[in-house]
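K.L.:
What follows is a set of structures for review.
Please treat every number below as a calculation from the coordinates, not as lab data. These numbers were taken from a predicted model, which means no experiment stands behind them. Cβ atoms are built from the backbone, for glycine too; each structure is taken alone.
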Structure I
Amino acid sequence: MLRRESWVKGINDMKSYFGALALLALAACSGAQDAEVPATETQTERPDPVTVEDRFAILALDCVHREYPNKISHVMQSAEDARSPHQLTPAFYGCFDWHSSVHGHWLLTRLLNTHPDTVFGSEIREKLSQSFTAENFEGELAYYSAPGRNSFERPYGIAWYLQLVAELEESDDPQLETWRETLRPLEDAIVAKTRAWLPNLSYPVRLGTHNQTAFAFGLMIDYARTVGNQAFERELTDKVLAFHRTDVNCPLAYEPSGEDFLSPCLMEADLMRRVLNGVEFSAWLGAFLPQIPMDGSSDWLEPGVVLDASDGKLVHLDGVNLSRAWALEGIASALPEGDPRIAALLASAALHRETGIAAVSDEHYSGSHWLASFATYLTTQRGIN
């Protein structure tokens with residue numbers, strides 16, 4: 001069993017400060033909307049948020065059933081496929097695209113687990129009840145199973161779907177247990193397609209965007225362990241080790257690319273801590289990222305800079321700061337207590353956390369439809385707990 005006292009204390013000491021920072025940043029933009037993107041739902045009066053996660057919940061509540069603007073990833077086989085988003089995917093048509101809708105629903109489900117007394121509990125349950133119906137998921141399954149869609153939202157979107165299932169699996173709330181069964185048929189189809197795909201995947205995808213395999217495989221492994229699917233976990237672990245066991249000298253200095261929201265190097269390291277024991281991971285990390293300082297400094301990895309947050313591609317860099325922060329925390333959590341790299345990992349995580357959370361607001365829908373999910377994954381330590 002790895003000892004984690006040192007990094008836990010470091011993370012907990014930062015929580016209250018960054019939580020207050022995020023509340024201030026989000027409050028500054030409260031009620032703002034892009035002039036060019038009108039809301040499609042009338043806002044009801046809400047209680048004041050209590051926690052920073054409540055602030056994130058507002059962003060998800062405002063988008064999970066907001067159909068437009070919308071970017072669909074849609075293969076058309078005939079004119080019959082020319083339909084609106086809610087007709088194509090009746091559960092996950094909001095939040096601009098399918099995968100953001102999925103992890104927006106995950107965010108709301110996550111808060112019911114981690115903050116069961118949230119002031120938005122009733123509204124969250126109302127929104128999820130509207131989405132998580134048997135009829136809606138019959139439509140989702142029909143869409144996903146149709147010809148020509150084997151690669152639909154693979155691997156990013158389907159990994160988030162499995163994370164949503166895992167969140168429901170962990171709950172003993174009767175309503176969430178019912179929803180978990182509603183999601184099971186699509187879950188089974190996704191797992192079956194993924195297991196068929198893995199043997200045919202010759203190489204990892206090392207991008208910093210949706211097609212990256214490292215981040216998706218991490219979510220999938222967490223899901224497989226949560227639901228007890230040992231065969232799926234073994235197949236994923238074997239593929240991960242085949243792809244990455246001998247990787248060395250990752251070129252972190254060349255990151256980020258201009259549209260990244262995931263670090264290829266850090267996401268790979270965060271993945272490998274899931275499949276190696278502590279001694280193995282410590283040695284592997286030394287060869288893979290030898291540039292991690294031993295002096296506790298934070299300036300060895302500069303946060304990404306966004307110059308135009310209204311640009312849907314450029315704003316990805318706000319996400320890379322959030323995902324770097326959780327990856328750095330995850331990497332630190334897997335090292336033995338007293339490892340001299342832990343301090344620098346957590347110092348850089350704090351810097352990226354501060355920068356990333358400060359950017360989460362409703363000022364531009366280009367970021368607000370998805371960044372809250374990344375922030376929630378970070379602040380609730382989903383990848384560690």
Structure II
Amino acid sequence: MKKKNCDLMDRRRFLAMTGQGVCLLALGGLGAARCSDTYCQSGRDHYLMPAKMWKRLGGGSVKCELCPNGCVLDDGDRGACRVRKNLKGSLYTLVYSRIAAAHVDPIEKKPFFHFLPGATAFSVATAGCNLSCKFCQNWELSQANPEDLDAERIGPDDLSRRACAVGSKVIAFTYNEPTVQFEYILDASAEARRRGVRSVIISNGFIRPEAGKTLARGLDAVKIDLKAFTEDFYGSICGGRLKPVLENMAAVHSTGKWMEIVVLVIPTLNDSPAEIRRMASWVRKNLSPDVPMHFTRFHAMYKIQNLPPTPVSTLERCRAIAKEEGIRYPYVGNVNGHRWENTYCHGCGKMIIRRSGFYHVENGLRGGACPFCNTRIPGVWM
């Protein structure tokens with residue numbers, strides 16, 4: 001099939017037209033809830049689509065094999081994610097083409113610091129998540145049933161068309177847990193590639209390695225929210241497990257797709273120097289010292305309202321520990337204007353990308369290399 005390229009407008013013109021973080025589902029100019037592509041289903045529930053990654057167990061029951069929850073479902077049951085359902089002995093997704101939120105964000109907000117700096121991402125979400133983090137920033141989406149949210153039907157080719165229309169050269173599946181929309185992302189990322197649009201996900205990483213690798217092969221970058229580095233935290237705070245996340249991270253990284261890691265540092269829960277040291281050491285040994293790690297500031301959210309914001313000194317300590325453990329690009333996040341949100345060459349130590357908030361990026365790289373010492377900087381730059 002002939003590749004259809006986006007005619008991308010420059011960043012300044014785009015921001016002038018859309019503003020910052022505009023909710024595009026509210027803009028009539030992007031079209032009504034109608035999809036003309038071949039993936040959309042006709043009939044009563046046009047978000048229903050046969051699911052992948054499952055098996056029949058007999059007696060009408062099925063087992064979902066998308067994530068480590070491994071939900072066993074009788075007829076009519078839904079998985080822990082709320083969006084996969086057994087209907088008469090077959091598993092279906094309830095959120096194919098169901099978009100409950102759409103914004104245009106700078107790619108740095110995800111955050112991706114080594115992936116197309118200064119680009120804008122057409123960011124979309126649906127309902128559902130396979131974890132239940134007590135500090136979730138987007139719990140209204142992640143902990144909702146799909147039928148409880150207003151949504152728009154945006155098919156795979158319509159999604160990339162809309163990204164082009166608003167000048168975004170990246171589609172980001174984000175806000176809720178995108179892997180629960182597995183089937184849609186597979187199709188939408190393939191359509192995006194045909195139009196010259198990149199695709200990324202912002203994920204908790206709680207997915208089986210086989211599924212993670214399948215998804216990653218169609219993407220351009222993956223950002224993993226590594227919640228902590230203890231099984232106790234994952235079990236008591238997130239309703240999940242750490243080991244499967246680490247297994248999936250290693251599997252996804254083996255595909256060669258760009259990866260960045262974010263750690264939301266929560267006072268008293270996952271901020272001990274020993275834990276951060278173990279985490280950074282694991283990343284260096286099992287992934288790469290070139291995988292950026294973002295240590296970001298916590299603010300009271302959802303079910304955790306009794307803890308203060310993370311002290312900036314704690315974030316700086318986490319960054320220093322990661323650096324000591326051999327991580328070349330550790331960052332401090334959610335602290336606007338902090339010096340460690342800039343990128344410094346691991347060869348000569350000079351600043352090569354300056355950031356001040358999400359909308360001010362000065363990229364000094366020359367062909368992906370440091371302009372001072374010519375060291376190649378790991379990332380996706382063009």
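K.L.:
Looking just at mean count of other Cβ atoms within 10 Å over residues 181-188, which of the labels I, II belongs to the structure with the highest value?
P.N.:
Once mean count of other Cβ atoms within 10 Å over residues 181-188 is worked out for each structure, II has the highest.
K.L.:
As an exercise: helix-only ellipticity at 222 nm (-39500 (n - 2.57) for each DSSP H run of 4 or more, over all residues; to 500), calculated from one structure in I, II, equals -17500. Which structure is it?
P.N.:
Only one of I, II returns -17500 for helix-only ellipticity at 222 nm (-39500 (n - 2.57) for each DSSP H run of 4 or more, over all residues; to 500), namely I.
K.L.:
Given that FRET efficiency 1/(1 + (r/R0)^6) of positions 165 and 245 (r between Cβ atoms, R0 = 30 Å, to 0.05), derived from a single structure, equals 0.25, which label among I, II identifies that structure?
P.N.:
It must be structure II, since only it matches.
K.L.:
Another question about this same structure. In terms of relative contact order in percent (Cα under 8 Å, 6 or more apart), which of structures I, II is highest?
P.N.:
I
K.L.:
May I pose another question? Matching task: 17.7, 55 is the computed value of Rg and Dmax of the Cα atoms in Å, for residues 141-308 alone. Pick the structure from I, II.
P.N.:
This value belongs to structure I.
K.L.:
A follow-up question, please. Suppose you compute distance in nm of label points 7 Å out along Cα→Cβ at positions 85 and 109 for every structure in I, II: which one lands on 3.1?
P.N.:
Label of the originating structure: II.
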